[in-house]
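Nothing in this text is a laboratory measurement; each read-out follows from the coordinates by a stated rule. If you're wondering where the values come from, they're calculated on a predicted model, not measured in any experiment. Cβ atoms are built from the backbone, for glycine too; each structure is taken alone.
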Structure P
Amino acid sequence: MKILHVVHQFLPYHHHGAEISTYELGVMQQAAGHEVVVVAGETSPHEQCLFHEQYSYRELKVHRIYFNPQTPNGWLSHDGFAQLWRGLVESEQPDLVHVQHLMNLSLSLVDVTHEMGIPLVLTLRDFSLLCPRINLVKGDGNVCIDPDLESDCLPCLKQKRPMESGDLLPAAVDLLRENILSPRSWDILRRLISARLRSRKVFPPLSLSSGDDILRRNEEVIRRLQKFDRITAISEDTASRFERLADNRVSVQTLQQVPDTGRCLWKQRIRGDGHLRFGYLGKMSYVKGVHLLLRAFRYLPLGQAKLLLFGGPTRTDIRQLAFWRKLKRLSKWPGVQIFSDPFDPAEIAEVMNQIDVLIVPSIWFEAYGRVVAEALASGIPVICSDEGGPASVIQPDINGLTFHLGDEMDLVTKMRRFIDEPDLLERMSSEAHPPKTPDQYLDEVLSMYADVIEKKL
């Protein structure tokens, strides 16, 4: 079988969950005897609306499409993109197209693929198709629960979470210092600034003149979603929320992904005489809730625990750099350490060996979180919020604990339990195992493909 994976951006230029998950799945499929090609999006320089290049990333052939619709709502339908996509698909002749993420691309690819009669599958990893802010977090920073697309979205898009005034100028200096020697970073900055100016801080460019624009956008998206032969989400929570967001006009099945846990080393975690080591791995951004975790840690008794944070901000985003400065201030507390240099995925066992309990403090409905499966595969119990994908694999009082979404003091209570109950770590560590193996995940995906293709005939 020849499989065409579509993702909004790809390695080695971007290293986030969707890109890594797409790569790992493609490598497993190729090892199983299938032919795999990746098509990746990328925002295009302002003066060039659309162009295409080809490269290889390790074992995989990659087509990279630079796209900038340039007009509000232009990403919903674009003749140039449709023509380029048709030529690419005619050249590759895939048996199935699996869309992993559609940002940076045009919905025209859905129309063309459907018209050509090629089986079409979508994996949902967030809410970006129906939420212009991607993750159902409002402009003021509060989580958005069951929004009314007609009345809630336009006011939200006109909101903006305030930055602390003292951080703005230093963040601008950081932005220049971080990127002044990198031509690629300047190119990204130029593209982002031009896109943000055109779209009033919404990407893809979206007209915000009235609620009708939001309704038109979402109606067009739902019409395209109905052309997919199968829609899956990486967690049951994401599937059910997306169905409600789409007014139950599309059906979403759950197909929980699993990262390459073969790099992880399972080890029984035992509470020794030293500090209990809490850990966080991921991006240092507002929606990830790192500020919540740092504040919660300050309520723990001094000298009994450490908090190790692995990750950094997006260094081409002034708001994230301003937030990063705030996090660094909050981290000035005994026992807190930040490791902001990126590490290779092959080093995950070494990183996990430095922590006893993983904390996922996200303030949004996290779709799943690769790091949760990697922690469980390392024998590490997890504390996460009680809503979102991670909560579907964490069994309270068995392999971890859950706290109320966004509730700082409830997080403190759950962290305190690992300090006050010395046997809790060992007991939960013995029950920490990923929900399935990568081979089982691969079998589920290929079985889903076979079912889709059979029904398409």
Structure Q
Amino acid sequence: MGSPITFSGFNNIDFNGILEALSAQERQPVVQLETQQAQLQKQRTAFGTLATRLGAVESAARDLASATAFTGTAATSSNETIAKVSAGNGAPTGSYSLVVGALAKAQVTATNGTTPDADTTVVANAGSLTIGGVSVTVAGAVTMNGLAEAINGTANIGVTASVVRSGSTYQLVLTGKGTGASESFAVSNALTGGSGVSFAATNAQAAQDASFTLNNVAVNSSSNTIEGAIPGTTLTLQQESTTPVTIMITADLASVEELVRKFTSAYNDLNSFLETQAKAYANKERDNIGGDPLVRQLRNTLSRVAGGELATGDTYTSLAQVGLSFNRTGQLEFRPADLKAALSTDRNSVVALFQGGSGFDGAFDKVKTAIGNYTASGGLIPTAQTRLDHQLSKIADRIEELERRLAIRKEAMQKEFIATDLAIAQLNASMGQVGSLGAKLF
């Protein structure tokens, strides 16, 4: 709205009020278009929300239709003090007997002699140590602490050096960074002067492989963490023991249950949104998509696909039989106990129901395909959004054109009112002069 025009003020006519009233009346077509524009924009937003909710359902259905949905396993150890176990997808279910004969160990080598102080000079005239084929060179006088620092600062060295206090004396100890027999190392000493450094001929601890039996099959490993001894599992050996440990690998029902919960939640969120839209339409509101044939068709399609029978030729032919069914409000209800019972009774039939088999698609494949018809590029929802975008664009253009015409019309009325105001002011002035002259004559 422009600034109010200024009139003479010499008459009692509210030209500004008249102008605004006339302009508001002539702007009614624009107001109607703006109302329609707001309604269509809310419909456009609702279709966007619908696409998002459908995407969540499709994602959950895809997870349940995935080949990995039923491959999750859970692993337990009868004695985690001796051995721990974890399992991933695809581990073969069953019971395994594990006996840990020996743990993998790193080599530990210590100096023969001791020094009364860690800062005692043990090398006076420089020299070098070769540890596992890697040379450590020092220059000048070097203390035991300094030698340990030099070893630890050498690139690609396979040991860690530490100065260990034993009572009132100190020793230099080399500990291999890796476990297993292949990680053993030899020390060649070419250090000179000082109190001297010499290493024991016998290691404090020899490098060795882990050895264990799994179902009476002997296995060696350079590490105490063993992957693949049981396919898809990781064993962590903790302690040597002659007592067998039972490793149990079972199907992970909890992971399947969680995927079904995710689908149920996503579907019910979608259904609640569609129900809200339908109620708004029933209340004669215009800013919703509840009356769109596409939406009614979608609700029917999804309930038919998710609640229908499948020709599996097997024990289970519908989701309702395995704990997933609709209530009277159209919401999905999940009964975990029924799913667990079905998986225990005929796991393969549940898998076929979810994922399909020879000659038929599974329930969640069908859900995924049905949703794709609505959400994919060129699908029903993008097409509806494009239609609304076109309508909104036309309305915006129409509003712009009407506003332009109204501005011209208002400017013309302003000029007319200014001219009228001026004419009235001049007339009033003339009448005042005539009145003054008459008063003088009479």
Comparison of P, Q - label where distance in nm of label points 7 Å out along Cα→Cβ at positions 251 and 283 is highest: Q
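For FRET efficiency 1/(1 + (r/R0)^6) of positions 19 and 59 (r between Cβ atoms, R0 = 35 Å, to 0.05), which of P, Q scores largest?
Details: P: 1.00; Q: 0.05.
Evaluating FRET efficiency 1/(1 + (r/R0)^6) of positions 19 and 59 (r between Cβ atoms, R0 = 35 Å, to 0.05) on every structure, the highest lands on P.
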To which of P, Q does the computed value -11500 (helix-only ellipticity at 222 nm (-39500 (n - 2.57) for each DSSP H run of 4 or more, over all residues; to 500)) belong? P
Label whose coordinates, when percent of Cα pairs over 41 Å apart is calculated, return 16 (choices P, Q): P
A value of 1.2 was computed for distance in nm of label points 7 Å out along Cα→Cβ at positions 403 and 419; which of P, Q is the source structure? P
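Out of P, Q, choose the structure whose coordinates give relative contact order in percent (Cα under 8 Å, 6 or more apart) equal to 14 when calculated.
Computing relative contact order in percent (Cα under 8 Å, 6 or more apart) on every structure in P, Q gives 14 only for P.
For the read-out FRET efficiency 1/(1 + (r/R0)^6) of positions 43 and 395 (r between Cβ atoms, R0 = 35 Å, to 0.05), a value of 1.00 was computed from one structure; give its label from P, Q.
Source structure for this number: Q.
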